Structure P
Amino acid sequence: MKSALEQPTPGPVHLDVLDGLRGLAVLIVLASHFSSAGLFPRPALHGVGKSGVYLFFVLSAYLLTRNLLRQPPGALWQGWTWLDYAVRRVLRIWPLYLVVLGASWLALYMGHPVLYAIDTPALWRHLTLREGQSVLWSIPVEFTFYLWLPLLVMVLATMGRWRWPAWAQTSVFALSLGAATWRWPPAESVENGVSLGPYLVVFLCGAFAARVDVWAARRPARVLWGAVAVLAAVAWCLAIPAIWCRFLGIAFEATVTRAWYLFFGLLWAALLLAALHGPEWLRRIFAWRGLRWVGLISFSLYLWHMPVLDALRRAGVAEHLSWAAPLVVLAVALTVAGLSYTLFERPLQGVRVRRPSPAGR
């Protein structure tokens, strides 16, 4: 008798451009932290890292929603679909997350706090999704969204099954954004907070992009999507804190655009759709093998780059290597992330719940 867990089984269609977008997201995070650490004096990219994390949120919501909406008719009403979803979400996040937390706790216990400062109380708070030090804040946020995604998918699936027109579905989406913004005002959000509420609009943009994706495929408009991508790039550049503060004529504040949740949600959803449906030159950018590889290891790179950066800073890499310091830090971070991906992520990627066979077969 076969186990309910099989490895491997054919998964959803993999889109190369999504790996490229993941690569862009993590490189934005790294650029921000390198700049804050003094490795990138110019251009000043302090504070752009949050926008990279919001791109991760949009990508996650889009891909999960897309894959679930493409299930066979009736599958969303069957338990095995959601069991498979739950197993894969846990295996996607928790194994590597536990390794990072455990290694950080052990290093601190042995008197060598070379990773995150995780003592026993902090370890418990991280495991129960109530705290997230440094870049770890995004893990509780994303995992909490996983718990709410089934409801969101069911709403989208129901509107599709009842053949709601595009304007009606878009109206529901807009009302949802408004309600979430009213319930969790951006101005009241806490930096690096682990509550889903303030970030919900970002995830909603990614989820609804899965619906727009279907509409866009029916009416190709590559030139229009190319223009959307250019406008998104310009808008992101204007949202760089150093540029925005200069534009406003105020003193530099790295967090000035941190709470632009709706802005970044819409911006990244637009760029994602443009990368999928835009001209060939745009898709080639995000399908470039080097960027896709960075995207493939992006979760490991996201979790390990801060310990690598801190360790090399303490070793005086910036003072000894000058202009080459960021290249060395990046190379070490990529190496560590590549090993981490090979050891802790790739072995579990093919695990999923087997769909039950029809009765009598």
Structure Q
Amino acid sequence: MIDLVIGTRPNIVKAGPLLACLRDVDWCRPRLVFLAQHTLGPMTTQTLEDVQIALPEVHRIDLEAGDMGHRMGEMIGKYAAHLDSSPPQLVLVFGDVDSTFAATYAAKRMQIPVAHVEAGLRSGDLTMPEELNRRMVDSVCDLLFTTTHSATENLLREGRSADSITFAGNLMIDALKKMLAQKDLLLPTKRLWSEHGLEEGGYAVATFHRPSNVDIAGHLQQIVRLLEVAAERLPVVFPVHPRSERALERHGLLIGGRVNLVPPLRYSEFISLLSYARVALTDSGGLQEETSILGIPCLTFRPNTERPETVTLGTNRLARPENAGLEIDRVLASPMPEPSVIPRWDGNAAPRVAAAIEAWLEQRAIA
């Protein structure tokens, strides 16, 4: 048995292609564990549906509301209890969220091997909770699956052995390519266009949810102004993350102009909307990847990125909120870029991960 541990909606997207691949093999039995850092509400169940995961396949571990310390302790304790009652051969974690760290810690304390998908990503910014999580997880994992050459180089530089690392590619892109190939799953964007007065290729999509951007009043004010500046140039669709919504309410901030605030969108809706955008404005890691493959200009309003290939090979550019107008004008004055070709972002990461796990388990059985 192999546990695939997820805790947020983006991790559901990454898990989808790998779970589908592991369902078809005879050497393991995959078990999807939802360590519910995000609640299992309609948006989560719709995302599961979009990546073809049936709700009965999900082993759900509910969490109580609480601060970061309480929630982290609860995740570790509850997942440890789950492992004690039914230990797998391997725990596989995704990305860099708190549930990724909690599951890793619980498994390693119980001497259960752990594999990390998206290992080796580094922003160099230790003020980011995600950077702390990914560094700590990578330091103890038994198998490390990287999305890029630079991530592999980061791990080698940190002293991880080459035989523990597999350059597998990007499961997020596996899911994206599968979604784009299934036109019937992409809900028509014309409904959103008509509702908000949008035209194909004539609007921006914005996503902001990083603590550094939304939890501090002054920084959130910069994001609000950024969106309003963008909306002076073209309409903006802003699916509001629950964290951002709470921050706007807490700080009493309103967003004016042609900024269309909409509830969070299910995965298929968001990919459909993004596919026809003129530009993306974000602080999200996943959006930097998706826009590069779609050929959509992306402005990432952060001082750094753990995904440098999206800048050097893709369509992403790091930007500062105070320069938003100039950056957007530069994008609008340029032709649309071609979709990027990034090594192993080809839709076949899941089979590579599965093959590496099978080889590792065989070697472990022999030893």
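Annotations
- Rg and Dmax of the Cα atoms in Å, for residues 156-227 alone derived as 19.8, 54 - corresponding label from P, Q: Q
- Winner on distance in nm of label points 7 Å out along Cα→Cβ at positions 276 and 292 once structures P, Q are ranked, highest first: Q
- When FRET efficiency 1/(1 + (r/R0)^6) of positions 116 and 252 (r between Cβ atoms, R0 = 35 Å, to 0.05) is computed across structures P, Q, the figure 0.30 traces back to Q.
- Entry that produces 4.3 once distance in nm of label points 7 Å out along Cα→Cβ at positions 124 and 172 is calculated, selected from P, Q: P
- Taking relative contact order in percent (Cα under 8 Å, 6 or more apart) as the criterion, the highest value among P, Q goes to P.
- For -21500 (helix-only ellipticity at 222 nm (-39500 (n - 2.57) for each DSSP H run of 4 or more, over all residues; to 500), calculated) the corresponding structure among P, Q: P
- At a computed 22.1 (mean count of other Cβ atoms within 10 Å over residues 140-147), which of P, Q: Q
- Test item: Cα extents along the principal axes in Å calculated as 68, 55, 40, pick one of P, Q: P
Read-outs throughout are calculated quantities, based only on the coordinates presented, and are distinct from any laboratory measurement. Only a predicted model underlies this, so the values are computations on that prediction, with no experimental measurement involved. Cβ atoms are built from the backbone, for glycine too; each structure is taken alone.
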